[in-house]
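*Asks:* Before anything else, here is the set of structures, which you'll find just below.
Bear in mind these aren't lab numbers, they're just calculated from the coordinates by the rules spelled out. The shown structure was predicted, so the numbers you read here are calculated from the model rather than taken from an experiment. Cβ atoms are built from the backbone, for glycine too; each structure is taken alone.
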Structure I
Amino acid sequence: MSHFKSDVEAVDALAQSYRDLSQEIAKVIVGQEKVVQAVIISLFSNGHSLLVGVPGLAKTLLVSTIAEVLDLEFKRIQFTPDLMPSDITGSEILDEERHFRFVRGPVFANIVLADEINRTPPKTQAALLEAMQERAVTVGGTRHALPVPFFVLATQNPIEQEGTYPLPEAQLDRFMFNIPLDYPAYEEEVLVVKNTTSAREVSLRHVLNAAQIQEFQQVIRKIPVADNVLEYCVALASKTRPNTPRAAKVANDYLSWGAGPRASQYLALGAKCHAAIRGKYSPDIEDVQAIASLVLRHRIVRNFKAEAEGVSEENIVEALL
C-alpha cells in the first residue's frame with residue numbers, strides 16, 4: 001500500500017530519490033551519467049538491462065555500487081563455457097536425513113550481474129532468461145519464487161566473437177534496454193586512475209530499500225500517458241518493420257527484421273520513468289526519443305546492405321527519429 005498522499009507527491013519523491021541515487025553513485029563511478037540513468041530507469045520500470053562494452057569499463061563496479069546504494073542483495077555470476085543451468089538456478093541435494101533439499105543458486109538475489117552472458121552455451125543462457133521472464137525457478141517440479149525486486153544486468157563483450165554464443169534475437173527482446181558503455185573521457189579517466197590507485201575509501205549510504213523500489217515501480221505504472229505519446233511509441237516501433245505498410249524507407253533499405261510489440265511497451269514505460277525522474281508528471285515525445293535508442297538498438301536486425309555500407313543500429317534509429 002502506497003504511503004504517498006497523491007500521485008504528484010509520489011512522482012516528486014521519485015525524482016528526489018533519483019537525484020540522491022545519482023549523487024551517491026557518483027562518489028564511486030566517475031562520469032557515465034547516461035549509463036547510470038539508463039540502469040536506474042530500467043530498474044524502476046521493472047525491466048532488465050544488457051550492458052555492452054569492452055572489458056575494464058567498471059561494469060561490475062557500477063552494478064555492485066547501485067546494489068549497495070539501493071540496499072539490495074547482489075550476486076555476480078561469471079559466465080563460462082562450462083557453466084551448467086543448475087550452477088545458476090541451484091540444485092537438489094540429498095541431506096543427512098536422506099531428504100532432498102533445494103540449495104539456491106546465485107540467481108536468488110535482488111540484483112544479478114550476469115557477466116559475459118555470451119560466453120556460455122544456449123542451455124545455460126536459457127535458464128537465466130527463463131528466470132528473468134517467470135521471476136521464479138522450477139527444480140524437480142517445485143516452483144521457487146525469486147526475491148522481489150528482481151533485476152538482471154547482463155554484460156556482453158562486443159570484441160571477442162570466437163568461442164562465444166551470441167544471444168538469439170528472441171532472447172535479446174527480454175531485455176528492456178541495451179546500454180552501450182564507451183571509453184571514459186580523458187579528464188574522467190585521469191580521475192578514475194587517481195581514485196583507484198590511492199588509499200581513498202568511500203562509504204556509501206543506502207538511499208532506498210526493496211519496499212520503496214517496489215512502491216516506485218507502482219508509481220511509474222500509474223503515470224498517465226497522453227494518446228499522442230502512446231501513438232508515437234507504436235508508430236516508432238512500426239517504422240522499424242521492413243516491408244510493412246508503416247515501414248520507414250531506412251528500414252526497408254537496411255533492416256531484415258524490425259522491433260516487435262515489446263518495443264512499443266518499453267518505449268512507453270521508459271518514457272514514463274524518464275519523465276518522472278525529471279519531476280514531470282506525464283511523458284512527452286522528447287521522453288520517448290531520449291530512450292528510443294536503448295529500447296530499439298537490440299531489436300532491429302540489419303541486413304547485408306547495412307553491414308556492407310557500415311550503417312549501424314544507432315544510425316538507423318537516428319534516421320527514424
Structure II
Amino acid sequence: MPNLKDIKNRINSVQNTKKITKAMKMVAAAKVKKAESTVKAGRPFSDELLHLFRKMLGTVSEYSKQGLKVERALDNYPELITPREVKAEGLLVLTSNKGLAGAYNANVIKAAFKRVKENKENGIKTFIYPVGQKAISAFKHKQSSGDYILKKGYMAIANDPTATGATLIAEDMAEDFVKGELDSIDIFTTHFNNMMSYNVVSWEILPVKVEKAKEHEIDPLMTFEPSPHAVLKQLVPMYITNSIYQALLEANASELASRMTAMSAASNNAEEIINTLTVDYNKARQGAITQELVEIVSGANSVK
C-alpha cells in the first residue's frame with residue numbers, strides 16, 4: 001500500500017513547482033507583448049533601409065578606398081561589400097542566457113553545429129561568436145573537438161537587445177573580416193512568427209550581399225550629398241548594425257514566446273499530476289481506513 005505521507009509530500013512538491021511555472025508563464029507573457037511590438041515596429045525600417053541600400057548600389061558602380069578615411073573597420077565599406085573566396089567563416093549564434101524555454105536554444109545551436117560539420121567537410125575553418133549563456137556553454141563544451149574556434153562571447157546583450165549592443169557585435173566582426181581572418185559571416189537566429197511559433201533562420205551578414213536595384217527602380221532626380229561614397233560610408237555600417245539588431249529582437253521575442261508556451265505546458269502537466277496523485281492519495285487513505293475497520297472487527301470477534 002502506498003505511503004500516505006509520501007504521496008502528500010509529492011503533491012505539495014508538484015503544487016510548489018506549478019506555482020513557479022505559472023509565475024514564469026505570466027512574466028514571459030507580459031514581456032513577449034512588448035517584444036512582439038518592438039519586432040513588428042522594426043521590420044518596416046529594415047525593409048526601407050534595404051530598399052534604399054539597393055538604390056545606392058544601383059547608382060554607385062565602382063567602390064574605391066582612395067581618399068577614404070577609415071577610423072574603424074565598419075567604415076571600410078568597399079571591403080565589407082566585396083565578395084571573397086570563403087576559406088574561413090564566422091557564425092554569430094544567438095541564444096538566451098536562461099533555459100526553460102522549450103527547444104528554443106537547442107534548435108538554434110543544432111543548426112549552427114550542422115553548419116560547423118558542413119564547413120569541416122568542405123575544408124572551411126569556422127569561428128563561433130556566441131550570444132547568450134546557452135550558446136557559450138554549448139560551444140565551450142565541445143571546443144576540444146577542434147572543429148571550430150570559439151571567439152568572443154556576448155552575454156549581457158542577450159538579456160537586453162539594444163542598438164548599442166548590435167553596434168558592438170558589428171564592430172568586432174567587421175574588424176576580423178577586414179583583417180582577413182574571416183571571408184564570410186553568417187548569423188543564426190530565429191524569425192518570430194507569432195506567440196505560438198518561430199523558425200530557425202540564417203543569413204549572410206558579411207560580405208554585404210544586396211541585389212542592386214534595376215535601372216527603372218532608381219529615381220533619376222535623386223542626389224547624394226556630399227557624395228554617393230560618403231553616403232555609402234554611413235549606410236553600410238547602418239545596414240549591418242540594423243541587421244544584427246533586428247536579429248536580436250527576433251531572437252528575444254521568439255525566446256519569450258517559447259518560454260511562455262513551455263511554462264504553460266508545464267503548468268498543465270503539473271495540474272494533471274496533482275489530480276492523479278490526489279486520486280491515489282484518496283484510494284490509499286480509504287484503503288487504510290478499511291484496513292483499520294477490518295482489524296477492529298477482527299479484534300472484537302476474537303474477544304467473544
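*Asks:* Quick one: helix-only ellipticity at 222 nm (-39500 (n - 2.57) for each DSSP H run of 4 or more, over all residues; to 500) came out at -14000 when computed from one of I, II, so which one is it? Provide the component values of the computation, followed by the final result.
*Replies:* Values: I: -14000; II: -21500.
Considering all the candidates, the number was obtained from I.
*Asks:* Work out distance in nm of label points 7 Å out along Cα→Cβ at positions 107 and 251 for each of structures I, II, then name the structure with the largest result. It would help to have the intermediate numbers written out before the result.
*Replies:* Details: I: 3.3; II: 1.5.
For this comparison of distance in nm of label points 7 Å out along Cα→Cβ at positions 107 and 251, the top structure is I.
*Asks:* Let me ask you something else. Match the computed value 3.8 of distance in nm of label points 7 Å out along Cα→Cβ at positions 147 and 195 to one of the structures I, II, and report its label.
*Replies:* Considering all the candidates, the number was obtained from II.
*Asks:* Also, I was wondering about something else. If distance in nm of label points 7 Å out along Cα→Cβ at positions 27 and 123 comes out at 4.5 when worked out from the coordinates, which of I, II was used? Please report the intermediate quantities before stating the final value.
*Replies:* Numbers: I: 4.5; II: 5.1.
The structure behind it is I.
*Asks:* Also: Figure out for me which of the structures I, II the number 2.0 belongs to, where distance in nm of label points 7 Å out along Cα→Cβ at positions 91 and 171 was derived from the coordinates. Provide the component values of the computation, followed by the final result.
*Replies:* Values: I: 2.0; II: 2.7.
Computed on structure I.
*Asks:* Assign the value 22, calculated as relative contact order in percent (Cα under 8 Å, 6 or more apart), to the correct structure from I, II.
*Replies:* Details: I: 22; II: 31.
Clearly, the read-out refers to I.
*Asks:* A value of 18.2 was derived for mean count of other Cβ atoms within 10 Å over residues 99-106; which structure in I, II was it taken from? Before the final figure, lay out the partial values.
*Replies:* Details: I: 14.0; II: 18.2.
Structure II accounts for this read-out.
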